[in-house]
Structure I
Amino acid sequence: MISEKTFSVLITTRAPERRTTIGEVVGAWAAQTADQVWLLNCGAPLPAMKGARVFNLPVDPGTRTDYSMALLTTGDFVVLADDDVVVGHGFLEALFQGWQEAGARGLVGIIGRTFQGSTYWGETTFFRASLLDRPVRVGFVGVVILAPRELMAFDARGCPRNCDDLWLAMKTWPDEPKHVVPVHPYRNLAEAKGKSAMYRDPALREQRQQFYGDHYLKTYAPAGRKF
């Protein structure tokens, strides 16, 4: 519990190469909060882990797995976390402090981009939490996302595999503020940039560009949204 608020952390994993590191990832989160840590496993069954509840799911809902489970949690805030980030001491507290500093509404995360046009890979500006000293308003956030639980109530049917963060920001909550906030105690595991990373797949890169471009032109450009 932080500032009399409770937090539910959802970590989704599926890639076989994560099995050797997922214990470290889960243990780091369990050290952050005694409220609720869930590991949502969409691959081969995993054993029980100290400090977390493991859900071995019989069906893989894709990258919307954490969305489908979020409303079953009990926290005042929901944290959606990738399985290739190891958080350090004080991470969750700093993330929540960043949410407060950003205006105490909307979503915050540890990476994000501002939108300047319809080309995702060429007309967006990238921000990373570990390089910031103040919150920065962006168009979407990802990798680790914190939001009030009421922002988890939405329909995720049809969410593309490589666009779950854009779906949350651009399709579901285009008018909610999003910020990358200054959080420093974390590290990305080496495999986050390995051959299995989704951003290296040409087909998934194109899928992401298509989703971003469509929603930017339909929802953002006509309304004059800046982010």
Structure II
Amino acid sequence: MTGFHIHIDATELSGPFESLLVQTMGFWRSDFEGHPEGAQGFEPPHHLTLKTGDSAEYRRAFDQVVAAAKAQPGSMIGYVEGEFVASDEDLPWKPFDPSVSVPWTIESRPIAPGSFRESELHVTMAREGTAHELVQTLRRMGFFSAYLRKSFGIGEVFTIQGTRADIAALAPSLRQYLLDAGGAKHCSLMEERVAGWWTSASDVQLPPIVARIEWTA
């Protein structure tokens, strides 16, 4: 389902500003529930979400959020991201096939101060019932992940971010790999393209982006 998402990703969020977001603007808390032990995590402690299917409503809400954050310096430390959901597909389950070769691996790099990613891929699957081998394979491919409560329970959201060209190059073979390899319960594949962004400071830490793609198939 296409549409627009606005996320508040903050390391610090004041009570009055959160009240404005929730009570006046319609955001809700969608906090992550940590990340795998031993892995580097990039999920913020405060994660709020607003969704709309209307582009004009998205733009109005995004501009309102950014204007409010600028008018109240210090009310949040972090970033606001506006995203267009370019694709969102549920993938069927089947037993994991370890003989299926991964199509690529990636190396990541920190994003330059004052810039932002252009697009990202999310692979979401149930933490319980998903093949451990698949989870380890996605991590070796270069995904980072975090846990998030979903309708089916706790999901693990695997993410790769980068330029729109890099994400467009990676997406088709990733989809085919997930279909061929199987092993994922309640699996979905989503591409979100950045439609707008704002950071509270130029040195706000952002998740890494693709630096290099190593094609293996």
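A few notes on this one:
- Given 13.1 for mean count of other Cβ atoms within 10 Å over residues 41-48, calculated: source structure among I, II: I
- Among I, II, which structure scores highest (criterion: distance in nm of label points 7 Å out along Cα→Cβ at positions 33 and 97): II
- Origin of the derived value 49, 39, 31 (Cα extents along the principal axes in Å; candidates I, II): I
- If relative contact order in percent (Cα under 8 Å, 6 or more apart) is computed and equals 31, the structure in I, II: II
- With helix-only ellipticity at 222 nm (-39500 (n - 2.57) for each DSSP H run of 4 or more, over all residues; to 500) derived as -7000, matching label from I, II: II
We did not get these values from a lab; they are worked out from the coordinates using the rules stated. The shown structure was predicted, so the numbers you read here are calculated from the model rather than taken from an experiment. Cβ atoms are built from the backbone, for glycine too; each structure is taken alone.
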